[in-house]
Structure 1
Amino acid sequence: MPSHPSRAEQRARSMEPVQDDLSLFKGISRTRDRLREAIARIIVGQDQVVEHMLIALLSGGHCLFVGVPGLAKTLLVRTAASALGLEFSRIQFTPDLMPADIIGTEVLEEDKVTGRRSSRFIQGPVFSNLLLADEINRTPPKTQAALLEAMQELAVTAAGHTRPLDPPFLVLATQNPIEQEGTYPLPEAQLDRFMLSIQVGYPSLEEEIEIVRRGNTELLPQMQPVVDRHTLLRQQALIRRLPTSTKVIAYAVRLVRATRPDKHGSRAAKRWVRWGASPRASQYLAMGARARAALNGYEVPHTDDVLAVAPAVLTHRLVLNFEAEASGISPAGVVREILGEVQVQ
């Protein structure tokens with residue numbers, strides 16, 4: 001007869017997943033430190049930008065980098081991809097870019113021996129782990145929309161077949177906010193797929209001096225990956241399982257509801273906003289708070305973590321009304337007012 005495990009053995013086995021999760025959790029802060037160290041060898045400053053990128057990475061969310069040319073947005077993404085050791089692709093968005101240039105296309109091939117013809121699908125650059133969509137607003141909406149299914153469903157449909165993408169799949173897009181000639185604003189449906197919109201600002205005086213001192217860093221040095229793909233996927237899954245208090249979830253939801261110009265909205269939303277954020281923003285706020293807490297070594301997120309990620313989650317999701325546009329009010333300014341109005345309960 002088969003022997004039954006003792007209570008001690010059963011307890012030891014039940015603790016194995018807990019111990020494994022604990023080890024995995026401690027590895028998140030180590031991954032953060034090693035990634036920051038690797039990125040700092042190329043990128044000077046931009047600490048908050050790097051932190052938000054790491055939050056998106058751990059959350060499995062796409063992010064949009066917004067900043068004027070020359071602020072190393074593209075170089076930052078390339079450096080992160082090199083440090084992560086993930087399969088990396090870059091698409092330079094242009095007005096003549098077609099959906100097939102992103103997804104891929106089927107070609108007809110003929111066997112020289114038998115003469116038989118068959119079709120073969122050639123994968124596009126979307127079949128990667130980390131996709132850099134450079135200057136994403138420089139291509140027409142039809143081509144921009146080619147990314148929508150991939151960003152949401154982790155799959156693309158081409159030639160009547162749905163083809164899954166290998167996880168993790170992250171889109172890191174860049175956008176120039178000042179030069180609008182020859183650009184196409186991203187549709188709200190596509191903007192909503194980006195977990196974070198990260199504002200990339202000018203460096204400080206000391207940082208700019210260091211940038212000039214280092215000279216040209218366009219050629220990346222050889223880097224040893226700081227985390228493997230399997231571990232990253234397990235860390236992302238762990239972030240989704242971390243406990244979140246009702247207080248933190250309620251605060252995230254109240255912030256999002258305050259962006260809507262209805263009876264539950266804030267004073268700022270009722271005055272300046274035409275359309276507010278959807279429940280997807282509430283989910284991203286909670287996920288971002290868990291990721292930020294884990295990066296800092298805390299198992300349970302605090303309302304301060306929600307507050308820290310709120311501007312990057314909410315700003316690109318607000319559609320302002322005519323009064324706001326005529327008054328020169330920006331979405332970032334409206335979000336600041338909303339954050340000041342909604343108090344932690």
Structure 2
Amino acid sequence: MLLSDTETPIHLAPAGQPRSVHELTDRLFSAYTVEDGAVHLAGCRLEDRPFLRMGDSSQARAGALITDESGRAVEDGFARLLGMDETVPWQPPPEMSPSQLAETVRHTTEAARHRWGVAGTLDAVFIWCKHAEGKLRFTIRDQSADLPFCGWTRTLQPPPFICPHSGKPSFHVAATDDGRIVAFESIGTCEETGRRVLADELVTCDATGLTVLADQTRICPVSNRPVLERALATCSMCRQRVSPKTIVKGRCLACRSTRPIAKDEPLLAPLLETHKGLQGWANWALSETAEVFILLAAGWWKRLLLVVDKESREVRYAAQGQRFPGGFSAINVSEIDADATR
């Protein structure tokens with residue numbers, strides 16, 4: 001149209017753009033694999049949005065300026081992507097009032113005059129492009145997860161599902177055994193129970209190398225590595241349940257790594273006060289794990305082993321043995337105070 005005229009504006013639309021929700025669903029749905037479930041639309045709205053193509057009718061300047069409804073110029077490449085170079089007649093949406101159309105024309109006119117420095121009449125045509133906005137819903141058993149999408153119907157591409165737990169993008173959607181809908185790549189299987197869970201909920205057992213649920217393991221107090229409960233071994237000396245990798249000839253690394261300490265070591269003071277029978281032992285050695293202190297006292301003929309809880313500072317286990325050779329036999333904690341020959 002000529003902006004100086006009062007004739008009905010020309011309205012066009014890209015010839016090849018999808019115009020219905022049905023034309024979009026195949027493109028969207030086919031992008032996803034949903035294990036034991038399905039994907040469907042949870043709502044989709046199509047909206048006609050106007051662009052204005054304006055040219056210099058006097059031919060003083062070549063080409064055309066395309067702007068959106070706010071008057072912002074559109075790049076030529078973007079206009080081609082939306083199909084504005086091949087158009088067909090179009091009926092504009094009834095909700096666009098003449099005053100709204102006139103405002104769009106005014107914005108674009110100002111932009112065109114500024115760009116070209118043209119004071120004369122300009123030719124203008126409306127081009128209506130369809131924009132889609134909605135949600136995809138992934139349903140697996142009785143659980144569901146939504147994925148929003150939006151874009152121009154001509155160029156709309158299926159967005160990747162973003163795993164709500166790992167943040168991984170994926171077009172393969174699955175569920176854990178407890179029903180959480182996640183990216184397939186975020187799922188791992190516990191080699192002990194067979195349960196499908198999030199991969200980051202699994203740990204590697206230090207003893208067996210199996211990838212298992214953390215709740216199937218215990219942290220070895222010596223190595224600080226997770227170990228399956230069934231794979232733990234008992235140290236023959238301190239009786240702690242530890243990773244078999246920390247045991248050599250029956251004793252864990254902590255028991256094999258004691259260091260001499262003075263009798264005034266702060267750790268010993270409360271023990272000597274509580275158990276008077278300990279005061280006669282002159283030679284002491286210490287080691288520790290994440291859970292206990294291992295104290296070893298030596299006399300001329302006998303040795304005493306104390307395993308002391310780090311938190312409560314109470315004796316968990318006590319044992320006594322001959323100095324040569326070096327085996328230990330468990331004793332009751334009350335026997336610590338017995339008058340024994342050193």
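Where a number appears in this text, it was derived from the coordinates with a stated rule and is not lab data. Note that this is a predicted model, so its numbers are computed, not measured. Cβ atoms are built from the backbone, for glycine too; each structure is taken alone.
By the measure mean projected area of the Cα convex hull in nm², for residues 41-240 alone, tell me the structure among 1, 2 with the highest figure.
2
Say we calculate FRET efficiency 1/(1 + (r/R0)^6) of positions 129 and 281 (r between Cβ atoms, R0 = 25 Å, to 0.05) for every structure; which of 1, 2 gives the highest result?
Max of FRET efficiency 1/(1 + (r/R0)^6) of positions 129 and 281 (r between Cβ atoms, R0 = 25 Å, to 0.05): 1.
For the read-out Cα extents along the principal axes in Å, a value of 121, 45, 29 was computed from one structure; give its label from 1, 2.
Only one of 1, 2 returns 121, 45, 29 for Cα extents along the principal axes in Å, namely 2.
When relative contact order in percent (Cα under 8 Å, 6 or more apart) is computed for each of 1, 2, which one produces 12?
Only structure 2 yields this read-out.
For distance in nm of label points 7 Å out along Cα→Cβ at positions 137 and 225, find whichever of 1, 2 sits highest and give me its label.
Sorting by distance in nm of label points 7 Å out along Cα→Cβ at positions 137 and 225 in descending order puts 2 first.
Which structure, out of 1, 2, was distance in nm of label points 7 Å out along Cα→Cβ at positions 193 and 297 calculated from, if the result is 4.5?
Going through each structure in turn, the value belongs to 2.
Determine which structure produced the value -3500 for helix-only ellipticity at 222 nm (-39500 (n - 2.57) for each DSSP H run of 4 or more, over all residues; to 500), calculated from the coordinates; the candidates are 1, 2.
Answer for the origin of the read-out: 2.
For which of 1, 2 does mean count of other Cβ atoms within 10 Å over residues 81-88, calculated from the coordinates, equal 20.1?
1
Compute distance in nm of label points 7 Å out along Cα→Cβ at positions 313 and 329 for each of 1, 2 and report the one that scores greatest.
2
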